[in-house]
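Multiple structures are listed underneath, in C-alpha cells.
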Structure P
Amino acid sequence: MTKLDEILQSIEASNHDLVEMLPANLNHKMVQKARLGKKPVPKHTQDLILQALNMLLRQKAVAEDKAVKQYKRVELFPAESVEEA
C-alpha cells in the first residue's frame, strides 16, 4: 500500500475525486498507477497528483472546518520511485 493510497482511504476519497480537482491535466489512469506504486511515477505526474491531493484536502477541511496538512512530494513519493521526466 502506497502513502497516496493510505491518504485516499483515510479520507474516503476515490481516484475520481482527485481527477475532478484537475480534470484538464490529470486522468484516472495516472492516479491509478501512482496509487498502486508498482512502477516509478514521472515527476510531472507526481506534481499533478500532489496538487490535486492538496486541493482535495483543503476542500474537505473547509467543509469540516478543520486544519489541514499539506503534503510535499517526498512524503508521497519516496526518492527511489522518482523517475526523471
Structure Q
Amino acid sequence: MTENVPATSGYLAAHIQERLATEAHELGIRVDVRGGVVHLLGEVVSEERRREVERAARAAAQGHRICNEVHVVAVPEPDGEERIS
C-alpha cells in the first residue's frame, strides 16, 4: 500500500508524527524535516522503543534519510510502595 503524502516538509513531518502516534504509540517525539533529511528528536524509556520509533518513521518517510536523535532515558523504580488513599 503506497500512501500519497505532499512533498512539503511540514506535511511530511505531520504524517510521520501521526504514524509515530498510531504505530509506535509515542506522542513526545519531535519531527523536523531539513534538507530532505528527517530528524527525530525526543526521549524514550528503552532502546527497543527507540528502534520502534525509527521503524515507524522510516515506513512513513517514503525514502527520506532518517537521523534518529532520540535518546533513551532511565526511568528509576519507585522507592517502596505507593500509598493510595
For structures P, Q, calculate relative contact order in percent (Cα under 8 Å, 6 or more apart) and state which one comes out highest. P
Top of P, Q by distance in nm of label points 7 Å out along Cα→Cβ at positions 14 and 38, largest first: P
Structure responsible for 12.9, with Kirkwood radius over Cα pairs in Å calculated and labels P, Q on offer: P
Computing helix-only ellipticity at 222 nm (-39500 (n - 2.57) for each DSSP H run of 4 or more, over all residues; to 500) for each of P, Q, the value -17500 comes from structure P
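Values quoted throughout were computed directly from the atomic coordinates according to the rules given, and no laboratory measurement underlies them. All values reported here derive from a predicted model rather than from experimental measurement. Cβ atoms are built from the backbone, for glycine too; each structure is taken alone.
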